[in-house]
Each structure stands twice: as C-alpha cells, then as structure tokens.
Structure I
Amino acid sequence: MRTATITRTTKETQITISLNLDQQSGIAIDTGIGFFDHMLEAFAKHGRFGLTIKAQGDLDVDPHHTIEDTGIVLGNCFKQALGDKAGIERFGSAFVPMDETLARVVVDLSGRAYLVFDAELTNQRLGGFDTEVTEDFFQAIAFAGEFNLHAAVLYGRNTHHKIEALFKALGRSMQAAVSENPAVKGIPSTKGVI
C-alpha cells in the first residue's frame, strides 16, 4: 500500500498527516482553521485519498504558519508514499467548475519543484483563513513534494468558489498523476529516475 505518516514539529506548529493514495479509508481534518479544513476535505474527497491531518499552530499570531507547514508535510507525504514512482501516470490535470468559477490545475510529478499560480482572490479573508496564503500552501506542497504545479482560476467572482475549485482540481489532478497504470513500465521518464 502506498501510504505515509509524517509528523513535523517546529516552534510554530506541530503537524501529523497520514496519507493513503489507494484507499479513501477516512478523512479527518483538524487544523483549527475551519475554512482550511473544508478545503482539505474537498481535496481528499475529490482526490479519493485517505487523509488525516492534526495540526496545532500559533493561530494567535496568524494562520500562515499552520497553512504553509501543512502544505510542507502533505507534500512530504506524497513524496514518501510514491517511492520511486515506478508505474505511475506522472501527469495529471483537471478543470473544476464551481458555479460561476472555473479552475484548472495541472501537475507533473517530475522530481522538480515549480509553481505557477494565477488567481485573483479579491476577498482577503474567509473566516479564519487569509486568502493570500492559498498560494503559499500550493507552493509548499509542490516544493516539498518535488513536483510541477500549475494552478489557475480562469474566471469567477466569488473568492470562496475560486479557492474551493482550486483545491478540488488539485485533488483530481493529483489522483490522475499518482494512478498506477500497468502499461507504464518502470519509471515514467527517459532519464530512468524522477
């Protein structure tokens, strides 16, 4: 089974994440940030991942450390669960609409970290969630997981819808990329390693 459980402790946060790539064995998210929990649940549900997250952070300062560090640990979990990446599709993409909004996410589990993020988030805060930290989360997961991540809101009005569509599209594109395909022989790269 392709699974990982990682705990990361700093002076700002303590985060434990368990990820199962092959079985939606349960989703339990508790970061102390309601809107962020909702986004991570949507990510796991639409990615069909088993995912538990317990995060404690310095929310009295602001939510940034908790959100970014959760991205770091989640990216590390993907990296560990995928191992050498033999037999996976490697690439994944998804378009996800949410009412007036359309989001696109494309990933390449290339072993190279890169983020392109294109979304205008006009409402600065949703509950206890600073919307500008959405990009920081996407950067953290891509850099820790060592993959290319291109995320864009093609159009939309409502900031909640824009962010939720991005998280759902991230889940769908990651599911496509981590999927095993018996037609893929070995490592899906001409280099022989990713």
Structure II
Amino acid sequence: MHISEGVLSAPVLIAGAAASVACVGVGLKKMNYDEVPRVAVLSSAFFIASLIHIPIGPASAHLILNGIIGLLLGWTAFPAILLALALQAVLFQFGGVTTLGINTFNMAMPAVLIYYCFRGGIRSQNRWIMTVSAFCAGSLSVLLSGIIVAASLVTTGEVFVAVGKVIICAHIPVIITEGLLTVFCIGFLRKVKSEMLDSSRKGA
C-alpha cells in the first residue's frame, strides 16, 4: 500500500499530510503512558509485516495488519503506523518522506473505522459473532486501504484509474489472508490475554 514519491500531486500530498497530522494529534492525546509498550509492539509488527512487499506500479502489495492494530489501539493506531512508516522510509526507502502523510492516512484511518465498527463484536461471548467480526475487521481494513490508495491515485490524474483497479484486485489474496490472521490473533488473545481487548476501549 506504500505510494512512492513523485507520483501524487501536491494538493493530494498536502491534504494527506494535514489529515494525518490532525489524526496523529488525536491519537497522541488519547494515548497514556501505560499504552506505550503495546503501541510499540504493534508498530513493530506492522513494520516487519510490511517489509515483504510486491511492487505494483506506483504502490505495493504486502501484509498490513491495520485491522488488528485498529482493534487493539483505536485512534492510537495513527502514531503507531506513522512511526513504522517513517522508519521504513528512512531505512529502506519504502514509500517516501513526502508521501508519509498520505500513506499514514491510507493505512491508519481504516484501522480507526474498523475499531468503531467491530470492537463490540470481537468481545462477544458468542464465538460465531467473534469470528465473523474479527474476519471482517481484518479483511475490510485492507479493502478500505486499497480503495483510499486508489482514490488518492485517481485524484491525482485519470491516468491512474487502471492502476487503482489493479491495486485493489491484487490485494484480494491479502484481504483474505489478513481476515484469517485477525481471527487467529483475536482468538488467541481471548484465551491468553483478554484484558488487551478490554483495555482497547480506551482508544475510543
């Protein structure tokens, strides 16, 4: 989902940066000292998972984990994802400095939306509801990111319409994989550390 530098127009980059600054500010305001270790762990998981990527035109396909991050962090997903993207841009030239704002927004905003949509479902005592909620959270977060990335490209110019469609289609395997991975992770946390799911309410 990383958009490379030199692709998007200045207005799109500025809008993405402004939106991310505002949302990161909200995330930092909601984050307390006790949450720092959890944010750091999930930021590291995002950093490692998205290192293995397949270039697709001006973007790339890779695991994102923004569904899991959103469910566990809420608004603090923004600073967590920003930190990981910044390190990737500096250390490995994935994405870029000028696209850091828009890339952060594209991956973190779906995480926040997923949090509000499925935070109740993953805590349900009904195993079926929990499983469906976790799968939808993992898969829809990637789909939403793909749609926002495609919209970012299309807003820059109609020449990117075809590329946007390819990006969404190429992420179908990732969408399914992340849905299953989220089900496994949430199920595991329910068994061994259920307080992580309860404490994530603070990210609202």
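Given structures I, II, which gives the highest value for distance in nm of label points 7 Å out along Cα→Cβ at positions 21 and 93?
Ranking I, II on distance in nm of label points 7 Å out along Cα→Cβ at positions 21 and 93, first place is II.
Here mean count of other Cβ atoms within 10 Å over residues 85-92 has been calculated and equals 16.5, so which of I, II was it run on?
The value was obtained from structure II.
Work out distance in nm of label points 7 Å out along Cα→Cβ at positions 45 and 69 for each of structures I, II, then name the structure with the largest result.
Result for distance in nm of label points 7 Å out along Cα→Cβ at positions 45 and 69 over I, II: largest is I.
For the read-out distance in nm of label points 7 Å out along Cα→Cβ at positions 133 and 165, a value of 2.4 was computed from one structure; give its label from I, II.
Only one of I, II returns 2.4 for distance in nm of label points 7 Å out along Cα→Cβ at positions 133 and 165, namely I.
For helix-only ellipticity at 222 nm (-39500 (n - 2.57) for each DSSP H run of 4 or more, over all residues; to 500), the calculated result is -11500, so let me know which of I, II that is.
Here the read-out was taken from I.
Each value in this text was obtained by applying a stated rule to the coordinates, not by laboratory testing. The structure displayed is predicted, hence computed values, not measured ones. Cβ atoms are built from the backbone, for glycine too; each structure is taken alone.
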